[in-house]
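Multiple structures are listed underneath, in structure tokens.
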Structure P
Amino acid sequence: MLTVAGSDSGGGAGIQADLKTMLALGVHGMSVVAAVTAQNSLGVQGYWELPPEAVRAQLDSVLSDIGAQTIKTGMLASATLVETVAAVLADVEVPVVVDPVGVSKHGDSLLAPDAVGAVRSALLPVATVVTPNLWEVEQLTGVTVREESRLSEAAAAVKDLGPRWVLIKGGHLLGDPVDLLYDGEHEYRFPGRRLDNAHTHGTGCTLASAVASYLALGRDMVDAVRAAKEYVTGAIEGGFALGAGIGPVDHAWRWRDRG
């Protein structure tokens, strides 16, 4: 599996979370670094995108030799990088999982304002599944969701932008959390439970990578999402304090359960 994303120097999200998830689920992970962040448990102090030729060269190196069974995208930072990556993904024949990263857990912007249009017009049409949270749904479509009753409207609005599947993450809903998977005809709802743990850094990256990992292992979309939800729930439950702010989820929670 190949991830195209940003590096998190604190190790909780981005490329680092993606690779940890892949390892935990038994998948060989490869990476294309699109941006580098200066980041810790308190927030993002800065980020620097790589030149598009460097990102394209990494993609070409991996795909021309090793190939990939699934590809996941995360933080792409700028319109130029979004368009560069989307142009390559348009020619691949494997599932593409798009995490439309727009803001960090701490509320720090990770996507240039002019890049939102590129995500809509170039990246989402090549996505097998896109995994926005409620803030990202609003950023992409203008649809504001606070209650479960509006999930269907949100999913339809995102689906109109071109992905084959949409997974709306409902962790910030009022009331109990519910995620909605939608393919344009059928809805699949995945209820969750609130966990008393504030250490949730990397949740979105981890979920998207888990979905991509299970797709690489041959599961269908519904089963891949169900299994990814189970894995992420355990990782959130095991989230631990690191630094003075929000700590990461525990990608190795299943290993720890086995002693």
Structure Q
Amino acid sequence: MAKIFCIANQKGGVGKTTTTVNLAAGLAKIGQRVLLVDLDPQGNATMGSGVDKRALELSVYDVLLESASVKEAAVLAEQCGYHVLGANRELAGAEVELVPLAQREKRLKTALTAAEKDYDFVLIDCPPSLSMLTLNGLCSAHGVVVPMQCEYFALEGLTDLVNTIKQVHANLNPDLQVIGLLRVMYDPRITLQSQVSDQLKDHFGDKVFDTVIPRNVRLAEAPSYGLPGVVFDASAKGSVAFVEFAKEMVKRIKKM
């Protein structure tokens, strides 16, 4: 039975897609069967996994509108070792098309239920806004992984996200919980980042992952080559950190 996680943060530019593709690659590297679901119409997680979004015959759009199954629409990202349920511009139209449909916020959950025996982990890359697409992701998931920078504006965004998760938990998905907070783009030389990191640990305790993802040029370069950093340069500091994070995720899930 697959464990399904959203990678979400309502603040943009915090490295959600970088986290999703590198965690997927890290999990695949340690022998897990992984499906990455791209719920962002920009399709960055799709392209960042080496899959051409323009060449997709079927996408997550078709799955949400029930014209294809996950098994039919998912493609193997060969270099990365995991499957991708990709997204492209078509997905932007799904927002409007889903509105009049029954069980519109649970379309993805229904589709993933049929495929959960095929994977150990399903990672969902959510858009930054709280949209019908994000809601589909949150209704499907067992938990949320929150990547965040150690800055004060990020703390404000975190409060909004936690409130959203509480609402979804109360009204739509009683399984949903915050699995953990992942500190990304971290530079220990910046005093403010160290202070915010300490505040996070004081306030959220063991909800903060032990692994810290450092600010790393190779991780930033990797998307231009259409690969996660873990695949593009396995020896880079950021890549090593993501593999460690994948191992920590597996351990944490076993305790759930």
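Figure out for me which of the structures P, Q the number 26 belongs to, where relative contact order in percent (Cα under 8 Å, 6 or more apart) was derived from the coordinates.
Details: P: 19; Q: 26.
Source structure: Q.
If you don't mind, another one. Matching task: 51, 40, 32 is the computed value of Cα extents along the principal axes in Å. Pick the structure from P, Q.
On the way: P: 44, 41, 36; Q: 51, 40, 32.
Going label by label, the one that fits is Q.
Could you figure out which one of P, Q the value 15.4 for mean count of other Cβ atoms within 10 Å over residues 44-51 was computed from? It would help to have the intermediate numbers written out before the result.
On the way: P: 15.4; Q: 26.0.
Clearly, the read-out refers to P.
Additional query: When helix-only ellipticity at 222 nm (-39500 (n - 2.57) for each DSSP H run of 4 or more, over all residues; to 500) is computed for each of P, Q, which one produces -10500? Write down the numbers at each step before the final one.
Values: P: -10500; Q: -13000.
Considering all the candidates, the number was obtained from P.
Same structure, new question: Assuming 2.5 is distance in nm of label points 7 Å out along Cα→Cβ at positions 100 and 140 as calculated from a single structure, say which of P, Q it is.
On the way: P: 0.4; Q: 2.5.
Source structure for this number: Q.
Still on this structure, please answer the following. If we compute percent of Cα pairs over 27 Å apart, for residues 4-147 alone for structures P, Q, which one ends up with the highest value? Write out the running numbers ahead of the final one.
Numbers: P: 16; Q: 9.
By percent of Cα pairs over 27 Å apart, for residues 4-147 alone, the leading structure of P, Q is P.
Values in this text are rule-based calculations from the coordinates and carry no lab data. Predicted model, so just to flag it, every value in this text is computed and none were measured. Cβ atoms are built from the backbone, for glycine too; each structure is taken alone.
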